[in-house]
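**Q** The structures come next, written out as C-alpha cells.
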Structure I
Amino acid sequence: MVSSSARARLLAKNDNDIVIVAAVRSALAKARKGGFKDTRPEEMLSGVLRAAYTRAMVDPALIGDIAVGNVLPPGGGANVARMAALHAGIPNTTPINTVNRQCSSGLTAVDQIANEIISGQIDIGIGSGVESMTFAYGGGWLADGWSAEVLTNPEAEECLLPMGMTAENLASEFNISREVQDKYAAISYQKAAAAHKAGKFKDEIVPLKVKITDPKTEKVSEIIVDVDEGIRDGVTAETLSKLQPIFVENGATHAGNASQVCDGAAAVVLARRSVAKRLGLPIVGKYVTSAVVGVPPRVMGVGPAYAIPKLLERTGLSKDDVDFYEINEAFASQAVYNIQKLGLSLDKVNVNGGAIGIGHPLGCTGARQIATGLNIAKQRNERVFVTSMCSGSGIGMAGVLVSEH
C-alpha cells in the first residue's frame with residue numbers, strides 16, 4: 001500500500017510517542033461452566049498483570065498508574081483491582097483505579113493511561129480490563145431499582161433496555177434480516193475456528209493456573225486455562241437458523257448470533273518511547289489516539305459507525321489507510337450494520353473471528369482487542385489497525401494503533 005501523508009506520520013517514530021511494550025490476555029472461558037467458573041476476577045486480573053509487566057521486562061516499581069476496565073464488579077470494583085495488583089507483585093506505591101464505560105471500558109482504561117503519559121504525569125502505566133460474568137451474572141446491580149423522576153425521560157429509560165432488545169431495534173430499523181445475521185455469525189465462528197487450529201491465538205494468551213470444583217463430586221483440582229472455550233468448529237448459517245430467538249417472538253437475535261457470555265482479563269503496558277528505549281523495553285506497537293461518541297440508547301450498537309469516522313477525521317486517515325479493523329461483535333445485527341455503514345470489506349474486519357466466535361467479557365474486551373490486533377498485525381506483516389466497539393446506553397469508541405513488530 002502506498003502511504004498517505006497521514007499514514008506516514010503515524011508510522012514515523014518520535015521520542016514522545018506512547019508505545020506498547022506488552023499486550024496480553026487470558027483465554028476466554030465460558031461463564032458459569034467454564035475454566036474460570038470458580039475463579040474470582042481479582043485472580044484473573046492478577047495473572048494478566050504479572051504476565052504483562054514480566055513480558056514487558058518492566059520493574060513493577062516503575063509502573064506509575066494502572067487503570068482497569070470493569071463493568072459488573074461483584075467485589076466493588078476498585079477493591080478488586082487494588083487487591084489484584086498487590087497480589088501480582090506490584091508495590092503499594094503504584095495507584096490504581098477502575099473505569100466503567102460499559103463495553104468500551106478496557107479501551108477507556110488504555111486511553112486514560114496513554115493520556116497520563118502524554119501529560120507528563122507518568123512514564124509507564126498499564127491499561128487493562130477484567131470481567132467475571134460468572135460472578136456478576138444475574139444482574140444484582142439492578143436490585144435497588146431506579147429513580148422514577150429520571151425514568152420520565154424517555155431516552156434515560158431506554159438506557160435500561162436489554163442489549164438484545166437494542167439489537168432487535170437496530171435490525172428492524174435498518175432492515176438487517178435474520179438470514180444476513182446468521183450468515184455473518186457463521187463466518188465469525190469459522191474464522192475463530194480456523195485461527196485456533198492454526199495456533200494464531202497462542203502468542204496473545206497467557207495460560208492461567210486456577211482451581212476448579214467439579215459440580216457433581218465437589219472435588220477441587222488445578223487446571224490450566226489457555227484456550228478460548230467458546231470456539232466451535234463446523235458452525236454454518238443453516239445450523240444457526242434452527243435456533244430460537246430470545247428477546248422478541250419472530251425476532252432475529254439468538255444465542256448463536258450474539259456475543260458469548262464469558263470470563264477473561266487482558267492488560268496493555270504503555271510507556272513513553274524515550275523511556276522504553278532508555279530501559280531497553282521491547283516495543284511492539286504504538287497507541288495513537290481514540291475517539292468517543294454518543295448515539296441513541298435504543299440502537300446503541302451503531303456506535304462504531306460514528307466513532308470510527310470521528311477517529312479517522314482526527315488522525316487524517318482514510319479508511320483504506322487502515323490495514324484491518326477489530327470491531328466488537330456484540331450482536332450480528334450491529335456488526336453487519338457497522339461494516340455496511342462504513343463500507344468495509346469483511347476480509348479486513350475481525351480476521352481471526354470476533355466476539356460471536358470467541359467471547360465478550362465486557363470490561364476486558366477493549367484491552368483484549370488490542371492484544372489480538374497486535375498479534376494479527378505481526379502474523380500478517382501489517383502496521384495500522386483500528387479497534388472499536390459499541391457500549392450499553394449508547395456509546396461508541398474507537399482507537400488507532402500501529403504495530404512495530
Structure II
Amino acid sequence: MILTINCGSSSLKYQLYSSDLTRVVAKGMVSRIGETGAHIDHSAGRERIHQDMVIADHGSAFRHVIDNLLHPEWGALTDIGLITAVGHRAVHGGDTFVDSVLVTDAVLRQLEACTPLAPLHNPANLLGIEEARRLLPDVPHVVVFDTSFHQTMPPSAHVYGLPYRFYGEHKIRRYGFHGTSCRYVSGLAGEILGRPVEDLRLVVCHLGNGVTIDAVAGGRSVDTSMGFGTFSGVMMGTRAGDFDPGLIFHLHSVLKLDMPEIERICYKESGLLGISGVSNDMRDVVAAADAGNERCALAVDMFVHMVRKQVGAFAAVMGGIDALVFTAGIGENSPYIRARIAAGLEFLGVEIDAQANADGNRKPALISPAGARTAVLVAPTDEEMMIARDTVRLAGSAHLLRLQDSPLSLLPAE
C-alpha cells in the first residue's frame with residue numbers, strides 16, 4: 001500500500017491507498033501537535049474515531065498514525081510491512097527541484113537549503129520526512145513539491161524587475177505555489193473534455209483560503225499569480241494579494257509599524273477577513289453580504305474582480321483560452337462565485353449554464369452550455385492522489401534499481 005504524508009507546522013495529514021490507487025483505505029489528521037488540545041481524527045472503512053491526547057512533537061504524531069493504521073479494531077493494516085512506499089508533500093523546492101524525487105540524504109540537505117524560502121512550511125515538511133524514514137527505513141520515500149510544476153515558466157514570467165543580482169545570487173524570483181493541485185486539475189480537465197492536455201490552454205483557478213490562478217499551456221505552467229511568497233496575486237482568506245510595494249515603506253516609515261507587524265498584517269489580517277471584518281470564510285462573507293453588510297459585499301466584489309482580471313491577463317499570455325477551470329474549496333463549492341467571475345468574460349467566449357453550474361459542486365463537471373467557445377469546468381482537486389501517483393512512479397524506479405544491483409536479479413535479458 002502507499003502512504004501519503006502532509007506535514008504542517010502543527011498538523012499531520014495522511015492517507016493510505018491500495019496499491020493500484022483505486023481506494024483510500026484509511027485517512028486522518030493529527031491536529032495541534034505540540035499544543036494544548038491535540039487530537040487525532042482517523043477513519044478506515046466505516047470506522048471513525050476521535051482521540052484527544054498529548055502529542056508532543058511530529059515524531060510522536062507519526063507513531064500514533066502507525067498505531068492507528070495497525071489497530072485491530074479501527075486499523076487498516078495487519079503488518080507495517082504492507083506499506084511499500086511513502087509520499088511526502090513539500091511546499092518549496094526552490095529552483096533546485098523541477099520534479100518529484102526519491103528521498104536521499106543529499107535531497108534532504110538540498111531541501112533544508114530551501115528553508116529560507118519557506119520558513120513556515122519547509123521545516124515541518126522536513127520533520128515529517130525524517131520521522132517517516134525513521135519508522136519506515138526500508139521502503140522508498142518520495143517528496144513532491146508545490147513549486148516544481150511552475151519551474152516551466154519562462155524567465156520573462158518568473159524574473160522580477162529588480163537588479164538582476166538578486167535573482168542570480170539570491171534566487172529571488174517568482175516561484176508559484178499550489179503546483180501539485182494545478183498539475184492534477186490540468187490533467188483532470190483534459191479527461192473531462194476528452195482532449196489531450198498538451199492541446200489545451202487552461203486558466204486554472206485554485207480558489208480556497210489560499211488562491212492561485214495559473215496559466216497552463218500544453219500541460220505546462222507558463223505563468224502564475226503567486227510569487228516569491230504566498231500573499232501575492234488575488235486576495236485570499238487572510239492574505240492581502242497584490243498591492244503597491246511602496247505601501248510597505250509607508251507603513252514602516254510613516255505609520256511606524258515594524259516589519260514583523262507588517263508581515264503579520266499582510267499574511268494574517270488582510271484579504272476577506274481584513275476587508276469584511278467578519279470572516280476569512282467566503283461562505284460567511286457571502287451570507288453577510290446578502291444580509292446587507294456593505295463591507296462583506298465589497299470583499300466579494302474585490303475577490304471576483306481580482307480573479308477576473310487575472311483570467312484575462314493569462315488568456316493574453318497564452319494567446320487565448322480553451323477552458324476556464326475552477327477548483328479547491330471556493331472553486332468547487334460556490335456556484336455563486338463561479339457565476340460572478342464568469343460574468344464579464346464573455347469576450348473570451350466564457351459562458352455558464354445556470355443549471356449545470358448549480359449542480360456542479362464537488363464533482364468533475366462541464367458547466368458551460370453546449371457549443372460555447374470556451375469550456376468552463378469544475379475539477380475537484382486531489383493533491384494526495386497526485387502525491388500517490390508520483391510515489392508509485394518513482395518508487396517503481398527505485399525497485400528496479402535494487403533488482404539491477406542484486407546478484408540474484410531475475411530481470412529478463414534484453
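**Q** Computing distance in nm of label points 7 Å out along Cα→Cβ at positions 216 and 320 gives 2.0 for which of I, II? Intermediate results must be reported in sequence, preceding the final value.
**A** Values: I: 5.9; II: 2.0.
Source structure: II.
**Q** Could you tell me which structure in I, II was used to calculate volume of the Cα convex hull per residue in Å³, for residues 64-175 alone as 109?
**A** Values: I: 157; II: 109.
Label of the originating structure: II.
**Q** Here's something else I'd like to know. Thinking only about distance in nm of label points 7 Å out along Cα→Cβ at positions 200 and 336, which of I, II has the largest value?
**A** Numbers: I: 2.3; II: 2.8.
For this comparison of distance in nm of label points 7 Å out along Cα→Cβ at positions 200 and 336, the top structure is II.
**Q** Match the computed value 0.40 of FRET efficiency 1/(1 + (r/R0)^6) of positions 248 and 392 (r between Cβ atoms, R0 = 41 Å, to 0.05) to one of the structures I, II, and report its label.
**A** Details: I: 1.00; II: 0.40.
Among I, II, the structure yielding 0.40 for FRET efficiency 1/(1 + (r/R0)^6) of positions 248 and 392 (r between Cβ atoms, R0 = 41 Å, to 0.05) is II.
**Q** -12000 is what came out when helix-only ellipticity at 222 nm (-39500 (n - 2.57) for each DSSP H run of 4 or more, over all residues; to 500) was calculated for one structure; which of I, II is it?
**A** Details: I: -10000; II: -12000.
The read-out was computed on structure II.
**Q** Given that relative contact order in percent (Cα under 8 Å, 6 or more apart), derived from a single structure, equals 29, which label among I, II identifies that structure? Before the final figure, lay out the partial values.
**A** Details: I: 29; II: 13.
The value was obtained from structure I.
**Q** With mean count of other Cβ atoms within 10 Å over residues 160-167 coming out at 20.6, pick the structure among I, II it was computed from.
**A** On the way: I: 20.6; II: 11.0.
Of the options listed, only I reproduces it.
**Q** State the single structure among I, II that was used to calculate Rg and Dmax of the Cα atoms in Å, giving 20.0, 63.
**A** Numbers: I: 20.0, 63; II: 22.3, 75.
Label of the originating structure: I.
Rule-based calculations on the coordinates, nothing more; no lab input. This structure is a prediction, so every number in the text was calculated from the model and none was measured. Cβ atoms are built from the backbone, for glycine too; each structure is taken alone.
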